[in-house]
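Several structures are given next for inspection.
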Structure I
Amino acid sequence: MSLDAQTRQKLDSLVSSDAVVLFMKGTRSFPQCGFSASVVNMLNTLVPKYTTVNILTEGDVRNGMKEYSDWPTFPQLYVKGEFVGGADIVKQMYESGDLEKKLGDVAAAPPAPTVTVSARAATELAAAVADSGAGDVVHLTITNAWEHQLDLGPKETSHVTVESGGITVQLDRTSAARANGVTIDFVEAADGGGFKIDNPNRPAAVREIAPKDLKTLLDNGSVKHLYDVRTPKEQAQATIGGVLLDDAAMGAISALSKDTPIAFHCHHGGRSRAAAEHFLKEGFKTVYNMAGGIDAWSKDIDTKIPRY
């Protein structure tokens, strides 16, 4: 059934009453469903002022908006008179940064994070900027998976700008919220130099590590606790010296300081990954899983280790 002229006029007025209007169950201060609450929480981080319409107290609005937006559920978000979507779409846009872009000048300016660029990194970045010859600046992006990317590009007016070591660094809003305390350094290695970014905000995660890199950590003493997540029969067939992860070993690990680096391996890396995830949840901060397991070690490090 089509909307009557009076109802449509009322909905037009509500949609245009503010730059951001959320039709929801409850109010901004008291949401009355989980989906509405989730959108409110997201908007609260981006917009200082917006209007909410409680569809639970206005039956004509509740029924009319389903046809008006051609959307059957609530909440429904409008930005500058344009329908954006419901809770799932808003969440996707929020996480990707597209919601901030859609809000444009309505979004509040986020606080600038503290980012430290070392002297060596500043030298390398300054040279790269000079070579670009296009007035570019350094862009730091921190993805949802907490991967850090450095790129050169034109200055973006919508991005957060910080200065350190004579280098201009820009971040999109989502990255800026994850970047406070980040340090950017440049380190030399045997196979060349590269940028090293440390972020104290990064959630702990299992670190997948290649056999050759794990061997280096074992050889230099950076990792002193290697655990074998296989059966005793498998260990009898082939071993690289790891402690079998039995009940005694589980108890010994639990007694270690949570700052102790620990590493796990199995046949191909699957079982050891599960064990590593378990101890990460127990509070250990540096947990390695050897990618490819002992099979990869036999191929890449020591071919005398039997493969099975």
Structure II
Amino acid sequence: MLKNAFKSISILLLTVLILSSCGKFSKLQKTGTDQEKYDAAVTYYKKGDFYKAGILFEELIPILKGSTESEMAQFYYAYTQYQQGLYNTSQFLFKKFYDTYARSDFAQEAYYMHAYSLYKDSAPHNLDQTSTFTAISALQDFINTYPDSEFREECTRFILELRDKLELKAYEKAKLYHKISDFNMMSLKSAVISIENFRKDFPDSKYNEELTFLKVDAQYGLATNSLNYTLDQLLKQKERYQDVIKFYNQMVDKYPQTKYGKEAEKMFEDSQKQLASIAEIEEKNRKTKEEQGDPSKNPTKLSAPTTAKGPTR
């Protein structure tokens, strides 16, 4: 019983303190002088009440314009937004401070905090990465502007971290195309293109060995699922099988001990067999055309080659 009474009193006292504090803050906003508001804003900031500090600094900035406190009010205000996790707002305010007070003792820090806020605001890897590219650009601009800054190493580390995020995004995109490639030819084509673009963008990636194999696999899927009832279709299928062999050779040259070797080799060997079959059909049709005379007057219909069995994808 006594314990519950003490608990009720504690809650009541806390409520009174909160209401008193709110009333005090409201009164300051209405009747306080500019100096009183400025001093209170700094006090709130140092106590960690960034919300109230931000409200006061925001009110004071247009009033203090041209005064000695104006610079610090804007600098503090940018930090109040950063401390509340409002990174898109803070990056804008820090950049605005830097542009306004380029010769300030706090200019370098403001420029760094602009880039750092963008880094903090970078989207997770599975979302659109426009913000990540923006952050990388800002961090690099800071390094270029202040090559001897104490923040240089941190900026370099953040850039590498953000590039890892872009790498993971590109890897998962390539994998996704390959994953759904069994459903349509367009996904197979997209998988090959996406994997090749990944290799160009991230030549030293740890994912390249796996993706190099998936490129062979996707190209093999393109070849085996190609139509081959006309001469043009047959030539396109031939080209695709030739690319399987080319991609396989690139893979074993780059990764001679790859764990994907046996599976890729089956595709390579089947592609060779299919190319041999296509060569026989081409030769047969060549002889038929010669026997018939002018091929334009006697078009030849192709017989479909044996459908590739190959390894199960």
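Summary of computed values
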| read-out | value |
| --- | --- |
| Source structure (of I, II) for relative contact order in percent (Cα under 8 Å, 6 or more apart), computed value 8 | II |
| Given 107 for volume of the Cα convex hull per residue in Å³, for residues 135-190 alone, calculated: source structure among I, II | I |
| Origin of the value -10500, where helix-only ellipticity at 222 nm (-39500 (n - 2.57) for each DSSP H run of 4 or more, over all residues; to 500) was derived from one of I, II | I |
| Origin of the derived value 280 (volume of the Cα convex hull per residue in Å³; candidates I, II) | II |
| Which of I, II leads on FRET efficiency 1/(1 + (r/R0)^6) of positions 79 and 127 (r between Cβ atoms, R0 = 25 Å, to 0.05), largest value | II |
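Read the figures in this text as sums done on the coordinates, not as results from a lab. What you see is a predicted model; the values in this text were computed from it and never measured. Cβ atoms are built from the backbone, for glycine too; each structure is taken alone.
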